[in-house]
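Presented below are the structures under discussion, each in the form of structure tokens.
Only the coordinates and a few stated rules stand behind these numbers; no lab work does. Only a predicted model underlies this, so the values are computations on that prediction, with no experimental measurement involved. Cβ atoms are built from the backbone, for glycine too; each structure is taken alone.
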Structure 1
Amino acid sequence: MKMRPKVIINAAMSVDGKIALRGGRRIKISSEEDFCRVHQLRNRVDAILVGINTVLKDDPRLTVKEKFVKNPKNPVRVILDSKLRIPSNARVLDNKAPTIVITTESAGKREINAEIIRCGKHHVDLRCALEKLYRRGIKSILVEGGGTIIYSFLKEKLVDELWIFVGSIVIGGGAPTLAEGMGASEEEDVILLKLLKCEIIEGGIVLQYGVLYD
């Protein structure tokens, strides 16, 4: 049996399941209390993982803010980038924490301020990526998006926990959802969850799920 890190998905969505505005523009969904919860969660894991689209759209730092955590421990930042498109000036390459970019064998060669790992020929092989990260001492990963990345982890049966903040807003329309990509076309293909915890906090509700796989 191949070893992999524990995988936790964390996301904020509207009541109707949207994680951004139509067109993918960012919107603040989490409350201050939820931001505190997220940064405390970041402080407990070994790595934070996002897809390249999140980097290109939001340019996040993926660090832990001292505002929310005393003496924070910045985890390793992991970026899934199949074509190695990450900008050289992206904030995740700023030396605030180690960064690993996971790309493919077909991606061109570049010199960037990060370790590069290649997994898969044209698409990132998630199981290969998790195995290589585990061998580097990463035992827990917080996946923060976007929707395509989240659904890929769920579909590949690689998720252990799912934490969702549901903000008290409705976005509607064709905005991005929590789980993008080709969804289930048959009832037996849906991903089953088990509700473990439910907590009302400022601005919404936090739901913690376990993922039920066969």
Structure 2
Amino acid sequence: MKKIISFCLLVFFVMLFSSAKVDYKKGWISLFDGKSLNGWKVGDNASTFSVDSGMIIVHGVTAHLFYDGDVQQHNFKNFEFKAQVKTMPGANSGIYFHTVFQQSSWPVKGYEVQVNNSHTDWRRTGSLYGIEDVKEVYVKDNEWFTEYVKVEGKRVIIKINDKTVVDYTEPENVKREKGDEGRVISSGTFALQGHDPKSIVYFKNIMVKPLPD
């Protein structure tokens, strides 16, 4: 009987340990349930973000919505990320990665992937903001497009509708200018940006595929 109990306990702990590990063969995992902001966290100006018809609607004063859910305990290092995005004319937004929750202001940790097809800022959709910027406009306002980010090691690949617009490898021991010290590869969560009251942007089908470290 003791042997049976010991064996059962062994099986239980093996299963428990296995379930706690990421199954990299599972593929894409949704970060947004399409109905609520469960699993997401915003500090100041929370009214900038709302949910309707399966979309996160970004419209309001400057704010950032951070993924705070259970997937990877909202701490990602190597991954593939994709979301469907639609911008209204003059809109500006962004997708941060390797960041961490802040109550207010612009995130100081992590990189920003630009969302901007017609705002006055010349850095267009797909830019690795301030690091490797895109001047070309690859997609139009009022149309859904897919923005994709892959981080593996020090390499960042950004695609817009399957077209690679950035392929950047961070130099070893990179040193950023004052104020941008946090713009380095590390690990962390994702955040969506509310840029200004005139910007209206929609996000849906927000997905991640964790990759082995």
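Odds and ends about this structure:
- Which entry (1, 2) yields the derived value 1.00 for FRET efficiency 1/(1 + (r/R0)^6) of positions 81 and 169 (r between Cβ atoms, R0 = 35 Å, to 0.05): 2
- Which of 1, 2 leads on Rg/Rh (Cα atoms, Kirkwood Rh), largest value: 2
- Across the set 1, 2, mean count of other Cβ atoms within 10 Å over residues 97-104 reaches its highest value in structure 1.
- Value 22.4, calculated as mean count of other Cβ atoms within 10 Å over residues 49-56, assigned to which of 1, 2: 1
- Among 1, 2, structure where helix-only ellipticity at 222 nm (-39500 (n - 2.57) for each DSSP H run of 4 or more, over all residues; to 500) as derived comes to -3000: 2
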